[in-house]
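What follows draws every value from the coordinates through simple rules; no lab data is involved. Note that this is a predicted model, so its numbers are computed, not measured. Cβ atoms are built from the backbone, for glycine too; each structure is taken alone.
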Structure I
Amino acid sequence: MPVNPYSDLPAEQFWRKAVASVAPFAVDPRPHGAFAIARTDRVATAGSCFAQRVAQALRSSGFNYTVTEQAPAGLAATEAEARQFGTYTARYGNLYLTRQFTQLFDRAFGRFEPQLTVWQRADGRFVDPFRPTIEPAGFESPEGVAAARETHLAAVRQMFETLDVFVVTLGLTEGFRHRADGAALPLAPGVAGGSFDPDLYEFVNVGVAEVTADLRGLLDRLWSVNPAARVILTVSPVPLVATYVPQNVLISNTYSKAVLRAAAGDIGSGGDPRVVYFPSFDLITANVNAGRYYAEDQRSVTDAGVRHVMRCFLSTFAPGEARPAAARPAADSAAEFEGTAGVICDEEQIERSVA
């Protein structure tokens, strides 16, 4: 008989053995019993700006990263990138609130048609309120916005119906909704189009119950059209760029990430083998890294942090492809923490708009 309930537990369940006695770059809190991703599986991504880092890493690791909304033939690579072709599987831009995910599905399948259809910018050009930054030059007319939206939602339908693995990165609990029908927006009106009118728009800061319900709603919707689809839930380690709650942004960030982490963990441990929580957030924010996975702005995640996340990702979902993080000399470990790479982060428009 064991001396106490902890006597026979494996080493990974003890902080000293799994964390304190391991080099920071070798910590590997991989989830158990996760499904495997084959090289032929169609992998799609969506979410906050950190999801772009995941997409980049999936491509470079040789996974079958699927893009259903392709750039027009002959479009220069630099312009295609600026217009967010390939940034995600379809051109929905950053999805920050969980309600955006469910409403994106419902719009793509004709279940929800928002009353809000277009925003006009200060320069007279028009943008889609639900992806206001995907066309840097904007659209010439509301009709141009509508035509592009129709093409986009067709690509979203194709994505949901054909993907094999969906990597969802949760980013924020704060956001704005259109009061008339509850349509969730990626950016506050006036930041990248439109103008803020409190009679038309409301601020929300959602809690665990709503996030959990949204995630369950997303899974139910996805599985209604694609029963074999598998989902990997992650939480973005990128802090809020600003908070609308009248308090220090550090407090708001802690609340937001705690809510998302709790909800994702609850859904990921619900017993359905088709969905799993992957600890990107946990790896990047762990105190054992002493902040070395963040750039000088204390917000941008370094390339080293992304590499650590993807080593663990490979060891979890493609163990045959994984390259274990062996112990290395101190000089090499310093290099492990260097480097950053830019991504498109719609949320940063907030800071620019008030500068």
Structure II
Amino acid sequence: MFKKLKLRGKLIKAFRTAEIYRVVKRGDRTSYLFPKIHQIDHHHTYTRYAFSLLKGIDPELLTKKRWALRQVLGSNIEINGSLKNFSITVHHKSLPKMLNYNYEAIHPHIEKMELPVCIGQDIYGSPVSWDFADLETLLISGEIGAGKSSLMRVILTTWVKYASPEDLRLVLVDLKRAEMYRRGDLLLEHGVTHISRLPFKLPRIVLVIDEMSIVKRETELVEMIQQFASQGRALGVHTIIAMQRPDADLLNSALKANLRVRISGRQADAINAKVAGVIGAEEIDAAARGRMKIKIDEVKEFQAYFLDEGTCKEILSPYKTRVKDPEPELEVASQCIFGLLEKEKQR
């Protein structure tokens, strides 16, 4: 009981420091009304505070004054909620400084997925993973040195090792709109709404757009990418968009709404973090390489696996093939990744 009272007092102190309260004046007397605390769960690995904001308190203060909350509660905090009801989770552990990519180690966590993504570990050592077949679009952003290139190598390398060319094709922006129409016609012809219900198997296609800001002025291409992101799920066409600095004009409401998973390394400021859709990304330690935040349902910080270019080439060497007459719309998976690496070299 005494511990809970002490934690309650600590949270009120954090609210006071961050000026998250409502001021009430009665004559010469000024009172401060703090958010209503509903529950405090204290464990050896974390402490979680559940509370609701009083009428008149701006919910944006929780984001704007996150730095002040961290000063009192601790550096590893997560804030979740909306409108009125929120929770603050204070983690007592810290993330590892470096995690090297090891396919054999992550394979047991992904072997039941159709198109697995496993990109790192959270603060409790649990894998950060999901099935891309279910959550089919991804935005990756962050400053130079945040670890975007390594993260892309981890995702693509895992797919090359996990899936066969009959099940998955990877392309770099050169997918023709005709392939979308062809797949749509097949669904209509067989009277189904998803490729998984066809009487035969179509490979899933992942469209990878690295540094999308380069094509910002190509209106037709941007519209095509928006179409992939909004209509691709039923057709088995998935999209990964990567960019250094999130662009508010490019990530318009239509496109952003269809980017179901968002990952961000450190952002320059809170505005960039908000555009990227990962609030708090501006607070990532600049010295912590590979430290990122992911938003699916809520924002979670994690340490990404590291995979350098040389090791990636060595892992994928057995998968690299020469095709005399490749399909016009598709590239062999390993060739796409090596192309991405060569493009990074030339920057």
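Summary table
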| read-out | value |
| --- | --- |
| Among I, II, which structure scores highest (criterion: FRET efficiency 1/(1 + (r/R0)^6) of positions 127 and 167 (r between Cβ atoms, R0 = 25 Å, to 0.05)) | II |
| Computed 70, 43, 43 for Cα extents along the principal axes in Å - originating structure among I, II | I |
| Which entry (I, II) yields the derived value 2.3 for distance in nm of label points 7 Å out along Cα→Cβ at positions 231 and 247 | II |
| Highest-scoring label, criterion being distance in nm of label points 7 Å out along Cα→Cβ at positions 39 and 311, among I, II | II |
| At a computed 48, 40, 21 (Cα extents along the principal axes in Å, for residues 103-222 alone), which of I, II | II |
| Structure responsible for 7.8, with mean count of other Cβ atoms within 10 Å over residues 23-30 calculated and labels I, II on offer | II |
| Structure responsible for 18, with relative contact order in percent (Cα under 8 Å, 6 or more apart) calculated and labels I, II on offer | II |
